[in-house]
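Take a look at the structures below.
The numbers here are math on the coordinates, done by the rules we state, and not lab data. All of these numbers come straight from a predicted model, not from anything done at the bench. Cβ atoms are built from the backbone, for glycine too; each structure is taken alone.
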Structure 1
Amino acid sequence: MILRLRTNIKRFVKKVYRSLIGLHSQYGEDFILKRLIEEIDIKNPGTYIDIGAHHPKKFSNTYFLYQKGWSGINIEPDPNLFALFPMERKRDINLNVGVGSEFKKIPFYMFKASTLSTFSSEQSTKYKDEGHVLIKIDNVQVVTLNEIFDKYLVGEMINLMSIDIEGYEIDALSGNDWKKYRPNIIVCEIVNNESVVDNFIIDRGYLRYYNNGTNSIYYDQKFKNLHLQKFKKKWFL
């Protein structure tokens, strides 16, 4: 009973602290991003792309930047979730599509727990086996990062890329020309295939700054002379 009480108190204090310092990300990634952005000296306002944006504020890795005057591109294939973005993120470009390795329509597996919806048939099967409820499957247009950047990033640098698309990360990342378009910072979900995602991003000239077991944060190796120290997880995240 005492242990349960201590756990509940810690959770409450953590929730209050996160609220007070304005954390929106699922596991405090925005807190780490804030520090890294300051370390590599990205000036306000910057630009971002949020792939699998899900919600304009809740669990968002980019909302704290939007509050600071940044703007960018939000990509959310679920039409119900997407409907919030034009209202809540009016300064941004909001796209109701998926991101993949080529331009085509593919099945999008939509789960009752919307954070689990995915273009990955393998991941969908895993979630169903775990007891998650699949609501429906829609054919959704998928475009490449190259196409998005060519159309919307005319003459601009992309400072931050956030990607959380439930096991479809490599397909999305494969559709980018990494010599032409290089985000300064990448935050990517790695929980479903950590070594594959990690190797892919590092092979393209990035260094890992932080890993919490669900998401990893990387920065372009052009900043390696700054001798950045890997961020260690804090209890309140």
Structure 2
Amino acid sequence: MTTVWPIDLECPCCHKKIYTYDVGSTNSFGEMTTDFRQKALGDQPSNYALHTCRSCSFTGTFHEIETARLSVQDKIFIRIRLYLRYRAMRRQGPFHPGNRFELYAILKEREGWSNRKLGDLYLQAAWASSDYSIERDEYKYRMAAVACYKRVLANSETNPCTNTLIIYLIGEQFRRVHETETADQWFDQAIIEAEKTDQSALADLARQQKTEPKDMFDRDDKTRELLSFIFW
């Protein structure tokens, strides 16, 4: 099981206290989703990976908060852009871990992170929203991930094998928000590209998700070992 405990951090932006939780121990004994999330038994540790200041909305990992040295320009950006977004999210409903990933993505985009990494962050935001059954935010974050992944493809930011995996992942995001026709178009493209690059396991997975989709891999499915999507 995943265990967490309360911790206090000091915000590097406004120097107020951040009262939050950190992971003490976790596991990888849960299922793996067909969009490549390895779940734990119990609480999902990724939901405790980021910490947000309630005063200024600075968001980061434990290590980043402990070691951050922010410029004046960064602090102004955080106070204006992130805090306004934070207030808007709070007005829309309870603040949850998915919102932290959004704030973090905004910061990392400013730092110049690649579209691939930003897409991964928004996908993790969608997963967290799903954990809390917040469908509106899950849809928003899945589509934000899709937008980032499309830019990866448009800008030729990765190699052909990784591109094929991203094409599949875009299709899976559309499937999970019930946009079946669009999902099938992306799955068809994934099949074509996978066959070009001898990725038969990925081609088979795309066919399955188009015709007999599953949300989770079977326990004995070797495909997940071949296609594990690596996140930060």
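Remarks
- Each of 1, 2 could give distance in nm of label points 7 Å out along Cα→Cβ at positions 147 and 163, but the derived value 2.4 comes from 2.
- Source structure (of 1, 2) for distance in nm of label points 7 Å out along Cα→Cβ at positions 35 and 171, computed value 1.6: 2
- Source structure (of 1, 2) for helix-only ellipticity at 222 nm (-39500 (n - 2.57) for each DSSP H run of 4 or more, over all residues; to 500), computed value -16500: 2
- Structure responsible for 0.95, with FRET efficiency 1/(1 + (r/R0)^6) of positions 59 and 195 (r between Cβ atoms, R0 = 41 Å, to 0.05) calculated and labels 1, 2 on offer: 1
- The maximum of Kirkwood radius over Cα pairs in Å, for residues 83-218 alone over structures 1, 2, that is, the highest value, falls on 1.
- With Rg/Rh (Cα atoms, Kirkwood Rh) derived as 0.99, matching label from 1, 2: 2
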